[in-house]
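Throughout, read-outs are computed from the coordinates displayed, never taken from laboratory work. Computed from a prediction, not measured in an experiment: that's the story for all the values here. Cβ atoms are built from the backbone, for glycine too; each structure is taken alone.
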Structure 1
Amino acid sequence: MSRYRVGIDIGGTFTDFSVLDEQSGEVFNSKVLSTPADLAEGVMTALDEFFGNGRAPEDVAFLFHATTVATNALVERKGAKTWLLISEGFTGVYETPELGETRSATYDYLSYPKPPMLVRQRQTIQIPERVDFRGNVLRALDEDETRRRLLRLKGSGVESVAVCLLFSFMNPAHERRLRDLVAEVVPEVQVYLSCETLPQIREYPRLTTTVVNAYVAPVVNRYIHRLQEALKSRRITKPLYIMQSNGGSLTGGALAKIPVCMIESGPAAGVLGAAHIGRMTDQLKVISFDMGGTTAKAGIVQDGEPRIVPRFQAGDWLISTPSLDLVEIGAGGGSIAWIDKSGLLKVGPQSAGADPGPACYPNGGLLPTVTDADVTLGWLNPEFFVGGKFRLDPAAAVQAIKTHIAEPLNLATIEAANGIIKIVSSGMVEALRLVTVSRGEDPREYILVAFGGAGPVHAALLAQELKIPRVLIPASPGVHSAMGLLVSDLKRDYIQTHFADLKFVDVDEIARRFETMEATAEQEFKSQGILPEQIVHVRAIDLRYSIQKYELPVPVARSGLTPDAIAAWRRAFDEIHEKHFGSRAEDQKVELVNYRLTTKVILPKPAITQLPSQGTSCDQAIKTRRRAYFDGWHDTPIYDRDNLRSGNRLTGPAIIEQMDSTTVVHPGQEAAIDRFGNIIVEINGARS
C-alpha cells in the first residue's frame, strides 16, 4: 500500500531529502552532498539511504523533485546548440531588445550592456512567411524555399530549434508546419514553438523565452530521462513530479516541452513550505528567506499565498512565464570572500559549491567562504556539521581567512571573519528590501521564515537590521525546501492573447474562450491520469489602460458571466491599479489583452503535529558551552534542538544545533519553542 510522500531538492552544495510516512505521520530528513558531475547520483544516494533500511520502494505514493538543472544549464551557458527560425526580415529582434525589457537596461542607447545571446546570427534562419496582428496570412509559408534554407541545419551539430514567427500567438499554423519541415531535414532534433511555449503578445519576451526553453530543453530532458530510469531500477514506478517556477508541480513528461517553467524550481518549493507553515501558525504575512550553500533567496507570502509575477529575470535573461515573486543573490555558505582592486572586502557571487567546498570542508578549497567565517566565529560546531556526517577543520578556515583577507587588509583574523559576515549580511538585507520595501510592503509587518542550511545561522542578524520583529525557524530548516515539495499541488498556467475594448467585449465569447482553454487543460491532465472532477480552474483577464504598455490580471468568476460583469471588472481593475501604483485613471479606456487560466489539482496536505507544552525551562537541552563571537567573545550555551520542548524559552547569546542546520540567537534577543516545534526568535526581546 502506498504510504511514502517523498520530496527531493537539489541545491548547489547539498541534496535535501524529506519523506512523510502518511500512515504514521513520521518524517525522515537527510542531507547528502550534491554531485555536480551527475546530479541524479546524489538523488539516488539519498533514496538508497532511506530505502536501504528495509522499507519498500514500491510504497512510494508521491515523488516530488526540485532541481537546478535548467538554471545551471542557462546561467553556466551549458545548454544545447540551438538554432532559431524567425520571420523573414526580423532577425535583429533577438539582438536588440527594447530598453526596459532587461534588468541591465539603462537610458544609454549606445553602450548599455545587452544580455548575451544564446543563438548567434549565423545560427538564425529567416522563414519566408508573414501573418498580421489579427492572425491574417499576408504571405503564405513558402515551403519549397523553406526546405532549401533549412538544409543549413544538416551537419551543423544542432540539438534544438526554437521557432518564433510574428503573431504566431494569433495564428500558429506556420509554426506548426515548420516543425514538420524541420523533421524532414533533421528528424532527430527537437523543435520548440513559441505558440506552445508562450502564446502571448510582445515579441521580444516571447522570443527570448522560447529561445531559453529550446536551449535548456535537451539538457533537462536527458536528466529527467536518466533520473526516471534510475528510479525504475530502484522499483519506484510512481510518476516523477517536478516543481515549477509558479509553485506547482507537473510530471516530467508534461514538462518535456516547457522546461523553461523549471528555472526557479528549488526556490519556489521553499516559499511554498514557508506559506504552509505561515497558515498553520496563523501568520499570513511571511517573508521567506532561504540561504543555502550557493545563493540566498527571498520571497513573499500575503494572505497565506505566495505572490505571483507574470515574468522574471533569470541571470541576464528575461523569462515571461508565471513565477513566484523571488529575489536571488549570490550569497550562500560557500560564497567566497575576496579583495577587489580597490582593496575592498567582497563576498560572492563566486561560490566554492560542493566541489571543492569551503576551506574547512574535508578536501575543501583554499579560499575563505562564509562557512569558514561562521566556524571561525564559533557559530558552527566542527564536530556536528550535518549531524556529524563529516568534521569541519577550523584550523583550515582560520588559515584561509588569515592568508587571503586578514593579512592583506592588516586585520586580526577574527575581525576579518566578522567583516565577511557583515558584508554578506548587507547583500542579503538588500534582497529582503527588494522583495518588500521595493514592492510597497513594510517588513516590520511580516514574520521572517528562515531556512536552508545557512539561513537560521544568519536570519536573526538580518531581521535586526530590518526591524522585523520575529524570525521563525522551522523544525527542519536545512531540508525545508524538500519539505515544501510535500505540500505542493499540481498546477499548469495557460495564456491566450486577444485584444478588445473592454466596454464592447462579448461575455459569451469570453466564456467560450475560457471553456476551450479548460478543455485543453483537462485533456493534458487526463494524459497524466487525472480525472476532471479532481481539477480546479482559476480564470483571470489581463487589463490595461489604453495609454499603457503593461497590464494587470483581474480575477474572473466561473459563474455569473453577464453584461454586468464588465462593469465589475472595470471597477476591480481601477482598484488593483491604485493598489499597485497609487493612482487610477477612470477617464481612460480599458483594454482586454490576455486570457489567463490556472489549472490546479489540490493534493492533501500533511498536518504539522502540535506538541504539548513542557514549561519554560530548557536547561536540560544545554549540551555544552563554547566561546562565540558577537562583536566580542561571549561564553555561549549550546542547545540540542532535539531536547527543546514546546514552551521552552531562552535568552541570547545562544546557539541551537540540529542535524540539518544551526540557529544563532544574538545578545539581546529571545527565543521560544512554539506548539509546532518551531523556534520563534524575538528580535531585541520584543514579544507579540
Structure 2
Amino acid sequence: MSDTFFMMRSALPALCLTVSASALAGGVPTAPGNEIVVIGRLDSLDGAPLAATEGVVTREQLEVRPLGRTGEILEVVPGLIVTQHSGDGKANQYFLRGFNLDHGTDLATSVDGVPVNMPTHGHGQGYTDLNFVIPELVQEVQYRKGTYYADAGNFSAAGTVNLAWRDRLDRPFATVEAGEFGYRRGLLAGSLEAAGGDLLLAADYTGNDGPWQLDENLSRINALARYSRATDTGRFSLTLQGHDADWDATDQIPQRAVDSGRIGRFGFIDPTDGGASHRYSIAAHGEGALGAGRYRALAYVVDYRMKLFSNFTYFMDDPVHGDQFEQYDDRRIYGGSASWSLPVEVFGAASSFQAGGDLRYDDIGTVGLYHTATRQRIGTVREDAVRQGSIAGFLSLDSRWTGWLRSNLGLRADYFHFDVNSNIAANSGTESATELSPKLSLAFGPWRQTEFFANIGKGFHSNDARGTTIRVDPADTSRAVDRVSPLVGALGSELGLRTAILPRTQLSLGLWQLRLDSELLFVGDAGITEPNRKSRRQGLEFSAIWSPLDWLVLDLDLAWTHARFDEPDPADPAAGNRIPGAVDSVAALGVAVNHPSGWTGGLRIRHFGPAPLIEDNSVRSSATTVVNLEGGYRIAPRLKLTATLLNLFDSRDNDITYYYESQLPGEAAPVADIHFHPVEPRTLRLALTAEF
C-alpha cells in the first residue's frame, strides 16, 4: 500500500480524514503537522510522512480482506508475511525485511498503543500473540518500517505496527460463522451513548478443529469494553479486554515421516502437544491541550499467563519418555507513555518540538522450562522469577525549511534493568544497560506530485534477561555459558519516494539497509542463549494502489531482500554466511470490490520465496503461494451474507520450514531433516451478519 490511503466506500468521495501517524509503538504521537491525510482520491499527495515506507490502512480496506487467522491482519503491511507452525492459539510467525522474526523479536507491535511484545518470554524474546484482537473492531492499522522514529524503542529494528480500536459502531450487530473442519464463530458487538460518551461492548467466541488428523480443539473467547468521550480539547478512553484460549497442536513434522507413509501431511508425532493462555488488560488514554501545546498520555496494566507443550525432536534426548517440554510464563505488566508537542520557530522555519517518554515494568513471577511427558512435568530444566524494567525519553524536532524541504531530527535514550532469580543459583543476578539512538529524516518535494525521502537512524532490541545473567547451561551445569549483551543495536538507512503522478494511482519505492550488532537470541526451547554473528540486510520495496473505478481498488506489494552474516563464524570459519529463515522475496496482489449494488469482496494473492535453512545454503525451503477469496452480498438492508474461500487453488505449499535433527520412535540415531507445517487445504466458511 502507498503512504496516502483512500476511504473506500460505494463511491470514492473527495473527503479526507486526518489521522496521526504517531499512535504507533508506545502510543506517542508525532508532532502536529507531521500527519498522514487519508483522502478519497489517489491523484494527489497529502500529509507529511517521514519515510516512503510508512502508512495507514483504514477500516474500509480491512473489511474486504479475507482472513484465515487473526494475526493475518498484519499482512496489510507491505512485505510482511504471517504464518503458523503450531496450533492457532499460539502466536504467529512473522517475516519482514529479511527477518524470520520468530514470534516478533524485531517488530514492535501494539494495540491502541499498548505494547504486545513480551520480553523474556517463556517461548521466545518479543513474543507477539494477537489472538486477543477482534478484527471487526479495528479502526485502522498504522505501520512504519525502519529505525527512524524517536518514539519507537524496543523491538522496532524492522518496524512498528499499531492496531487502533474503533470508538463506536454505527449499529449493533451479530455475526454467526461456520466452515469446514469444525470451524465456528459467534460475535456480538454494539455501542451506546453513556455519560456523555460512547460505550463499545463486544464478545467473540471461536472454535476450530482444523484439517489435522489430531483435532485442534481450539476454544477461544475474547471480550472488550471500551468507553470513550470527547473533552473540550481532546479525547479520553478507557478500555478493558479479556482473552482465554486453549488448544491442541500439530506442530511441524519431519519430511521423512511423510515420504515413508508413516504419517500424512496433516499428521502428527506427539498427540499431547498444545497449550493454553489468557490475557486481561486495562488501558486509559488521554489527549488534549496543555499550555501552548498538546499532550498525549497512556497507562496500562496487563495480566498474562501461558503454558505451551511442544515436542520438536521426539525421542532424541529422552528415548524413554520423549522430548516434550512445557514453556510457562506468568506475569503482570505495568506501563505507560506520555508526550507533549509544541509549535516553535527554528531559524525562521515553522517547526514542531516534541518531548516524551515511556516506561514499562514486567513482574514475571515464573518463567519456566520443564521436561514433560503427556503434559505432566517430570523434570525442571530451569525456572526463574524475573523483574525487568525500562524507562526511555525522546526528543524530536520537525521543521519545514522551504516549500520543498522538511526535516525531522530525533534522539532517544533507553535504560533497562534486569533482575533474575533462578533455580540455578549461578544463573541469578542483575544487569543494566543503556542505549542512545539518534535519528534523522529528510523529505524533498513535492515536485509534479512526487516526494523523495532520506532516512537514517539507530534502533535496538533487548535480549532475554536470563541471557544477561547466565553462567552455566541449565541442561548441563558443568558447562560454562557466555553472557550476552542486554541490548542489541541496529543501524538503518533508507532512500525512498512516493508519487501520485499517474491518474487515480499512488506508488511508493524504498531502498533500505539495516545492520544488526548480533543475531543473538534466547532459545526458549533449550533455556540458553544461541550465539550468532553481526548481520547486514538490504532490500527494495515497491507498493502500488490503483482505483480504476470508484468501486474497484487494486494493490500490489513487492519486496526483495539480501540478508547475510557480516563476519565469519568464530566456531566454524568454514560455515556459510546465509541467515537461516531469511526470505528473499515477498509479493502480494489484492483486489477489493465495494459495488453500489450491494456486492463486496476481496481477492488476495500472497507469495513468499525460498529461504536458506542453514548457513551454507545447501538446504533451502520452497516458495509458498496462497490465494484467498471473499465475497459478500447485502441480502437485506441490515442483513449480509459473506463467503470466504481460503487457499482457493488448494496449494500444497508449506507455512513454515525448518532443518534440524530429530529422532522418531524406532530410529537408532538422530536424523537431520526438513521439518514443515503445511498450508491448510482449501476451506469454505460462511458468515451471516445482522445489524439491529
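From 1, 2, which structure was FRET efficiency 1/(1 + (r/R0)^6) of positions 442 and 570 (r between Cβ atoms, R0 = 30 Å, to 0.05) = 0.20 calculated on?
2
-8500 is what came out when helix-only ellipticity at 222 nm (-39500 (n - 2.57) for each DSSP H run of 4 or more, over all residues; to 500) was calculated for one structure; which of 1, 2 is it? Answer by label: 1.
When mean count of other Cβ atoms within 10 Å over residues 170-177 is calculated for each of the structures 1, 2, the largest result comes from 1. Looking at structures 1, 2, which one was FRET efficiency 1/(1 + (r/R0)^6) of positions 418 and 482 (r between Cβ atoms, R0 = 25 Å, to 0.05) calculated from, given that it came out as 0.95? The correct label is 2.
When Cα Rg over 2.2 N^0.38 Å is calculated, the result is 1.00; to which of the structures 1, 2 does this value belong?
Details: 1: 1.00; 2: 0.93.
The read-out comes from structure 1.
Identify the structure, out of 1, 2, from whose coordinates distance in nm of label points 7 Å out along Cα→Cβ at positions 258 and 474 was calculated to give 3.1. Label of the source structure: 2.
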